[in-house]
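Multiple structures follow.
Just so it is clear, none of the values below were taken in a lab; they were calculated from the coordinates. Not measured: the values here are computed from a predicted model. Cβ atoms are built from the backbone, for glycine too; each structure is taken alone.
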Structure I
Amino acid sequence: MNFEKIGLQVPEILLPNKSVDLHKWSVVACDQYTSQPDYWSEVKTTTDDQPSTLNVIFPEVFLEDSDGDERIKSINTTMQQYLDDGILAPMKTNGFVLIDRKTSQAPSRKGLVVAIDLEQYDFNKGSQTLIRATEGTIVDRLPPRIKVRQDAAIELPHIMVLIDDPERTVIEPLFKQEPEELYNFELMMDSGHLKGYAIDTPELIKQVADALEHLASSEVFAKKYDAEGKDVLLYAMGDGNHSLATAKAIWEKIKEDADDVQSEMNNPARYALVELVNIHDEGLQFEPIHRVIFNVNPEQLLKDMHSHFSGNFNICRCESEEEMKKRASEVANIDSVHVIPFNDATGYGYIQIENPVFTLELATIESFLNDYLEANGGKVDFIHGDDVVNELGVKEGNMGFFFPPISKHSLFKTIIFDGALPRKTFSMGEADEKRFYLEARKIK
C-alpha cells in the first residue's frame, strides 16, 4: 500500500524468528565508533558466531581495510542465507513497527519504522523535495556504500528521519492503542532497551497517513514556518544521510538502465526503510559532532589558520580542560564572535574568530580545514562525545576541535530557508544512542 502524496509506503518488514537471541542480533549503526576498532572487536565477541546484524553490515571503521571485497561478498551471502534459513521472516501483515527506545541518556525515545519514497527525495544542494538532507552530502563518500548495497538482498536501516509534529499527532497516539508487542529486550554494550510493536491494522495505518497528510498540507506548512510559496518539507534527515543518498543513487541507476522506466516504478529499490522520529520527542537530544584531525602538526595548522582568517583570529592557551571550558564559554557570549575550543599534545586552548562569515562555528572552521587537509595531508574523523576528543586529540600528531550543539527546534525552518547545513553538523544523541539494526526489508 502506497500513499504517494506523502511519500509513504506500507512495507513488508522482516524480523528475526523467535529462536534468535535479539541481544546478539541487534548491533549499533555501522557509522559509529569509526576510530575505535576495540568497540567492534567486543561486539564480535558478544555475538559469538550467532545470527547477528554484525554479519550483514560493513562497520565503517573497516572501510579502508584490504579485505573489503571479500567482506562485501560475505555480507551478501549471509543475507541470502538468513532469508533461506528463515532467520528473517515477514511480519504477519504488512505494516509499520512502533519503537520505544530507552537510552543511556533518556528513559524513552519513540519512533515508527516505515518505508519512504526515494522519488520524493533529492540530496543535492537547493533541493525542494518532500524529503530533504539536513547536511551536505559528500558524493565521494557514496561509492563504497554503493558497493555494499547494490547486490544486497535486504536492507537494514540505521536511518532516522525527522518529522516536525509539535502536537504529537503521528507517532505518540499509537501507544494508546495497545498494539501487539513484537520484541522487548536489552541492547548490547550497555546501550539501553528496545521495544517494538506492530502497527498493521488498516485503521492504524490510515491514522498515521492522515496525520502525516495534515502536516504536509500547504496551508499548515505555510502557517507553521511563515513560508508562503515555499515547497513543503515533511521529512528531514536525522541520521544516516549518506545511507539514504546511497539508496537514492542506486534507484536512479536502476531507472537509467531500464528499457521501460514505468515498468520499474514498483521495484522495491524505489523505497527505503527508515525510522521516523518526532523532533519534539523529549528523548531526542541534539549533540554536536566534534572533529579530530590526525597526522598533522597542530602548531603549523594554527599558524596557517591565523593567516587564513587574517586579523580576526586569536589563539588562547589554557592550563586545563576546565579552564578552557570556563574561559571559552565566557567569550562565546560576545556577539559576532566564534569560539572553538581545541586540544592537542601540548594541552588545551580555544580559537576566537571575530566577524565570521558563516552562522555556525563548524562552517567557519571547515571553510579552512577542508582545503588545508586536501593541500597538506592529514585525516579528519567525526567524533561523538567530549571524552573521545579528549582521548584522541591529545595524542602526538593529532588535534581535536569541540563544537557547540544546534537547537533542534530551529532545524526545519533553517533547512527551508537556508538549505542543508555543513556535513556532520549535529548528531541525534551520543554514539550509544544511535539506532540499532533489527528490522529488514527485501530490496531485490
Structure II
Amino acid sequence: MRILLLNQTFYPDHVSTAQHLSDLALRLVDRGHQVTVLSSRRAYDDPEKRFTRRETWRGVRIIRIGSTGFGKSAKWRRAIDFASFNLFCSVRALLLPRHDVVVALTSPPLISVIGACLSKFWRARFYYWVMDLNPDEAIAAGWLREGSFAARLLARMSLFSFRGAHRIIALDRFMRDRIASKGIAPEKIEILAPWSHDDHVRFDPVGRDAFRKKHGLEDKFVIMYSGNHSPCHPLDTLLGAAERLAHDPRIVFCFVGGGSEFRRIQQMLEGHAAEAGNRTQENKSRKTNKGNEGLSRFTFHVSRPSNILCLPYQPLNELAGSLSAADLQVVVMGDPFIGIIHPCKIYNILNTGAPVLYIGPSPSHVSETLASMNGACCWATARHGEVEQAVLQIQAMLERRAATRRDAVSGEQLPFSKSAVLPRLIAELERPAHSTLDRRSPDSFPQTSS
C-alpha cells in the first residue's frame, strides 16, 4: 500500500512524536509498503535549524515543508508558524499521487484536517493518531478563551477530523473518554499507548557513569525532569522543592530537554547569576560588619540556583545513559490536562528502573500505570502546590537510595513495549478496508494500566 504520514516532526528530530512516527515508518517499509512523510524543514525546538527538503531515509520518502520561523516566544508567533506550515503542507499534499492510507498526528494542531480532506479526495482510509487534543489543550492552558469564535471554529474543525477518521488512535482511557464525549462512537476509538524505545532505552550503568562524570554529578543525588518542558507540565512545585533543598550539597536537580518552561528555568538561572555578580561588586565595596551580613545574603542567592543543571535534548543513542543517570525521575501532569495530553515519558523511565516522583492529579494515566507495576517500581506522589510533600518524598528517596536496586524490568515484558504495541498499530493500518471493525469495547484491549 501507499501510506502517507503527516506530522510537523520526523527524523532526525528528537521529540517524542518524531521518534514514534519514525519507528512506525521504518516498520511499514520493512513490511513492503511505500511510505511518504510530510514534515517540517525546521527543527521543532530550534527554528533556525533546517533539514534538507527531500530525503530518502532507509526506504522512507521524506518531503519537508517550509514555514515561517518566528519561534515560540509569543503565542502569535507560534500561531503564524503553525498556520504557515499547514497551508504549505496542504498545497504540497495536493501534488502527491493517490495514497491508500493517510495517518495524521496532531502537530501542529489541526494538521488532521488536511488528512481528513485528503482521504475524502483520494477515497483513502484516514487514521487519526491523537497525541494531544486541541483546541482542548489551548483552552485548558488559558491560551484560548472557551466559547470564543476561535475556540468554536477550531472545535468544529477538530470534530470534522474525528468524524472523517476510519479509526481513531487514542493514547489512554482518559483521552478515549474525552473524544467519546464529543459524540464519537467509542467503538471507533482504539487505545494504544505510545511505546517505549526498548532498542535504545534501558538501564545503562556505563552510560550512567559517563553522564554523571561529564556533568560533575558523581557523588550527587540526581533528580531529573527530562523531555518537553511545556505549560501542560507545570514545574513550579518541583522548582519550589529545588529552592527548599538548595542548601543540601548532596542534591542536584537536572532539567533535560526544551520548551517554553525550559527557557524559563534558564532565564531564572541567568537572572540569579546576574544578581550574584551585582552582589559581588557590592561585597567588594563594603568594609564593615554589615558587609559580612551582605556576604551571607549573597551566599544564599548564589547557592539557591547552584543545585539546578539545565541540559538540551539528548541524542536518542545517549538517552539510556542520561535517563539512567538519575536517582529519581520526575513526571509532571497539569491538573486540567487529564485526557488532553499523554505523559509518554513514563515508559522510558520505567525501562531504566528509576524511582519516580509523580507531581499531578490522581487518578490519571500516570498514577494508574505506576500502580499497575505491582511493586516493580519505587514511586511517590505529590499534588501541585504541595512543595513540602515533594520535599519529604525526595528526602525519603534519598535516604533509601542505598537500599534501592536499579534493575529495570525487561522492556519486552512490559505492556507498553514496542514489541507489544507497534505490531497492533501496524495490524490496524493493514486491516482491509472492507473488513468489519472490531466491535469489542476498547477497554477489552490490553492496557498499560489496570
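Things to note:
- Structure (I, II) behind the derived value 0.97 of Rg/Rh (Cα atoms, Kirkwood Rh): I
- For helix-only ellipticity at 222 nm (-39500 (n - 2.57) for each DSSP H run of 4 or more, over all residues; to 500) computed as -9000, the structure of I, II it came from: I
- With distance in nm of label points 7 Å out along Cα→Cβ at positions 251 and 395 derived as 3.9, matching label from I, II: I
- Comparison of I, II - label where relative contact order in percent (Cα under 8 Å, 6 or more apart) is highest: I
- In this comparison of I, II, the computed figure 1.00 for FRET efficiency 1/(1 + (r/R0)^6) of positions 155 and 267 (r between Cβ atoms, R0 = 30 Å, to 0.05) is attributed to I.
- Comparison of I, II - label where Cα Rg over 2.2 N^0.38 Å, for residues 11-202 alone is highest: I
- Value 0.95, calculated as FRET efficiency 1/(1 + (r/R0)^6) of positions 59 and 187 (r between Cβ atoms, R0 = 30 Å, to 0.05), assigned to which of I, II: I
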